[in-house]
Structure 1
């Protein structure tokens, strides 16, 4: 098996060597040894780093991502948690799309003042209601 030098892994993945060393220290990835002072990694680390990047992009913590690898470093992805995160991302996407549409409306509104625009006033009122309801859900009320 050909081992990859830390510099080669960094160039290939775009992950800085300092991050690779940190991931190795916390057990997220595992070096296979050293060549001089430079860490060497098995080729599987490239897949692991791709999955780590995806997990981070999806909002998983490093601890959560760590639990997505079996003892041998092979992916052991928790399907239920992935579904839950995908659902959360869908909600966030819908909220961002609504925000985008609101911004476009506000930018293009022909009313002389935004406060004279019934659609703008409704959007502001709806947003306030949603924010209050979200606060109630978080506080258990």
Structure 2
């Protein structure tokens, strides 16, 4: 398959495919003129990359999962990411519920509604906590 076909089937722009090749996530098998050629199994790799990106893995983390023999998935990393997603789902569910309540709340002012104020506290706590988390991870 040439790069145009891969882009059409995968839904990814050719620039993304070239970037993924540059990062070592996919490999072309040659060229016809200026167009890169790929084996059809590149679509499976792209699907795995898409799944990983959707789950919040960085391209570097995904890259570590590819070996010449095929994907070698770090199960501990998967479990940690699943735990992180569970926390995010819980947080988003609480926010959704709070927003739904705020939309129908009978309080004359949202700042008089205890449930809305709890939502603000949770949102503020999570928002202001994250930069320090990023700092910690940066130095690991």
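Only the coordinates and a few stated rules stand behind these numbers; no lab work does. Just so it is clear, the model here is predicted, and its values are computed rather than measured. Cβ atoms are built from the backbone, for glycine too; each structure is taken alone.
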| task | Name the one structure among 1, 2 that distance in nm of label points 7 Å out along Cα→Cβ at positions 7 and 95 of 4.5 was derived from. | result | 1
| request: Assign the value 2.1, calculated as distance in nm of label points 7 Å out along Cα→Cβ at positions 23 and 39, to the correct structure from 1, 2. | output: 2
| If you work out FRET efficiency 1/(1 + (r/R0)^6) of positions 55 and 119 (r between Cβ atoms, R0 = 41 Å, to 0.05) for 1, 2, which one comes out largest? | 2
| remark: Matching 1.61 (Cα Rg over 2.2 N^0.38 Å, computed) against labels 1, 2 points to structure 1
| field | Structure from which 0.35 was derived, FRET efficiency 1/(1 + (r/R0)^6) of positions 15 and 79 (r between Cβ atoms, R0 = 30 Å, to 0.05), options 1, 2 | value | 2
